[in-house]
Structure P
Amino acid sequence: MPTELIKYCEIWENNIKGMTVPIHKPAGWTSFDVVKKLRNVTGFKKVGHGGTLDPFASGLLMVGFGTHTKKLNTFLKADKSYEVLIRTGVESDTMDITGTIHLAQKSVHLNRDILLQILQSFKGPQQQIPPMYSAKKVDGTPLYKRARKGEVVKRKPLDIEIYETELLDFTEDTFRIRVSCSSGTYIRVLAHDLGKALGTAALAEELIRLGIGDITLEKSLTIEDFIEQWKLLAA
C-alpha cells in the first residue's frame, strides 16, 4: 500500500471508512471542484472540505471523506497562514485580480520602511467586514450570489486577529507578504485595507494558503498525486 495516502486513512476490517487528506488546490479550481473530482475518483458519497479557498487562490485545502467529514469543522476554526501578492493602484469589485476593475489610480512609490510600518500597524485584534463576493451567508444565502445580482447587503463586522506579517519582496507597485491570522480572516480585505493605509487602491493578485493549524502545504498531495495513489490503494 502507498504510505503517503494510507497514513490519512481510517481502516476497519480492511475497508477505508474515512480519511482526511491535505490537498494542494490549484488556482482556477473552486473548492467544490476539488470535492466533486475526488468524490468521483473515490466513490465516497460523503466528501467535504474544511474551509473555502477562493477560485483564484491555490494552496492547502483539507478534504474529508466518509466518517471524517464530521471532523472538518476543526479546520474551519483553526488559524491560517497565507502568502499574498498585492498590487497597488487598482481596485476591483471582488478585491482580487478576477474582478471587474472599477478604480485605477496612480500607485504610491513603495519602499521598505513604509511597508514595514504599515504592516506592523495591522498586527493584532481587529474587525473586518466580509466582502460581498464571499461564501459568507446572510439570511441563508451566500453573499456572492447576492453580489452577482448587483445587490449590496449590510454585513456585520467579524472579529479577527493578524498574528504576524512578513514582507517578502516588493516592486514599485506590488508587494508580497506572508500572513499568519485567525480563522475567518479575509486576505482580500486585508489587501484592500493595506492599500487604503498606503493612500492608494489595492487588490490581491496571487494568493497561496500555506497552512491550517499545524498542517502545512508541504504535507499536501496534488490532485494528480492523490488520484494515482488512490488507484494503487483501491487495487
Structure Q
Amino acid sequence: ILVANRGEIAIRVIRACRDLGLESVAIYSKVDREALHVRFATYAYPVGEATATDSYLNMDRVLQAAHATKADAIHPGYGFLSENSEFARRCEDEGLIFIGPTAKCMALVGDKARARQCAIDAGVPVVPGSPGPVESIEEARHFAGKLGYPIMLKAAAGGGGKGMRLVEDDAELDRSFETASSEALSAFGSGRIYVEKAIVAPRHVEIQILADLHGNQVHLGERECTLQRRHQKVLEEAPSPV
C-alpha cells in the first residue's frame, strides 16, 4: 500500500499496514527525505520538490511512484489528494485500488449543491434553500425573499468554512455575495454559491458511517462539533452530550 501523505497521518496508516502484515510505501519531497514516516515504511520513493504542489499534490508523480514500487493500492490519508475525485478516478483507470470512496461518490458529495439534491431525492430532510447554485446576486435576493433573513451563502465546492457568509439583511447581501464567491473561487477554483436559510444558534452533531465494497456497514458513533471558529471545528466531543 502506497501512503500518499506524510508525517503523523502517514505513520498511522503505515502502522496499520504493519499490524495487518502488509508492506507499505512512503512518498516524500526533498525536504522530507529524513522524515520519520519515510524511515518507518517498508519502501520509500521521492515525488518531487519541497512544495506540496510539486510533490504530494502532483498526481502524475504519486501515480508514478505507485507503479514504480508495484503498489496494489493507494491510501491518501486525509488532506492533500484524499478528497480529489479526479485522483480517485485516475487510480481506478490505472488499475490501482483507491482506499476511500469511489470517484463517482466523491464527485457527488464534494459538490454541496449536488449532495443536497441527492439527499432531497432520497427523502432526507434538509434546511430550506435554493435548489442549486444561484447565477447572480438578484437570484440570491429572490431566494432570500422567499426564505426570509437571516440566510447563509455557501460555496458549492470545497469546505473548511471558506466561501460561507451569514447575511442578516438585504443591505449586506451584495457585499457578502461578492466576497463569498471570490473566496470560493480562490480556494476551490469555483465561485458557485447557493443559498440556505440560516439556523440561529444550531448544534452541530455528526454521525460518521464506514462502509466497504463487501456490503459491511458500521457507524462510528456521534460527535458534538458545535464549538467552531469561522465555520471551522475547534473541538469535537464524543459521545455527544446532547
Structure R
Amino acid sequence: MIPIQRKEEMLKLIKENNICTIEGLTKRFNISNVTVHRILNELEEEGWVNKVRGGVKLASPSLPEIRFNVRMRTNLAQKREIARKAVTFIEEGDSIFLDASTTCFVFAKEISRGDFSDLTVVTNSPFVVCELCKSPNIHVVSTGGELQYQLNGLAGSLTLNFIAGLHLDKAFVSAAGISLEKGLMTSQPFIVEVLQKTFEVTNEINLLIDSSKFSKTAILTIVPVARVTRIISDSKLPKEIIVQCQQLAIEIVV
C-alpha cells in the first residue's frame, strides 16, 4: 500500500470508529509507531482528527477553515464536476463575483478554458486573479484589501467599501458547511462580512458546494439558504437532501 492510500484508509477507519488507539492502528496497518504518529500529525494539521493520549479521535464536525493548499486537494474531483456545471450559468455580458474559496479557484480554471469575449469577473482572491490573467478577453477586477493569509483572501474595510459601490449580475461562492435550517456557514468573520456585502449588490447567488459540506457545520451563519438562487453540487449528493431542497423550493443542480 502506497503512503497516500495508507493515509486515506487510516482516516476512513477513524471516521468509522470515531476513536482509535495508536497500538490498534500500528497492528491494523502493520507499520511502526513513528509512522502512525507521522500520519496522524498530518491528519491533525489538516483538521480531520485530534490526537489524544494513546490514540486519536475524529475532529468535531464544526471544523475550522482548513489551510488553502490542503483544502485545494480535498474533493478535487467533485469541485471540477461542480465547476463544469456552474460555467453553464454564465452568459456573455455578465458581471460576476468569485470568492476566495478553493471551489471558486477551480471554477476560475474552468472559466479560463471557455470562449468568453465579454465577461467581467470581480474577486477577492489573488489566486483567481492570477488564473484569469491568462485570459485576456476576460475583464478581471480585484477588490483590494488586506490579505488574510490563512485562506488567501482579501478582506477588511477597503474590500467592503469597494464591493458596496458595485452592481453585479451573479455571484458564485462556496462555504465551509451548509444546513437547510441554519444556512451557509463559516468559522471566519471576514468571510461573513465579504459575502453579506456582496449579496447586497448581486442579483443572483450561486452556491458551489460539494456533497461533503452538507454534513458539516461552523459557528457563524453567512445567510439563510433561502437567500441563495441555486445550489450547484456534485452527483454524490444524497437523494434525501435533493428532495428536501425541492420541498423548500430551492433550485438544486447535481
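Tell me which of P, Q, R gives 11 when you compute relative contact order in percent (Cα under 8 Å, 6 or more apart). Of the options listed, only Q reproduces it. When FRET efficiency 1/(1 + (r/R0)^6) of positions 49 and 105 (r between Cβ atoms, R0 = 35 Å, to 0.05) is worked out for each of P, Q, R, structure R gives the greatest result.
For the structures shown (P, Q, R), distance in nm of label points 7 Å out along Cα→Cβ at positions 57 and 169 is largest in R.
Throughout, read-outs are computed from the coordinates displayed, never taken from laboratory work. Keep in mind that this is a model prediction, so the values were computed, not measured. Cβ atoms are built from the backbone, for glycine too; each structure is taken alone.
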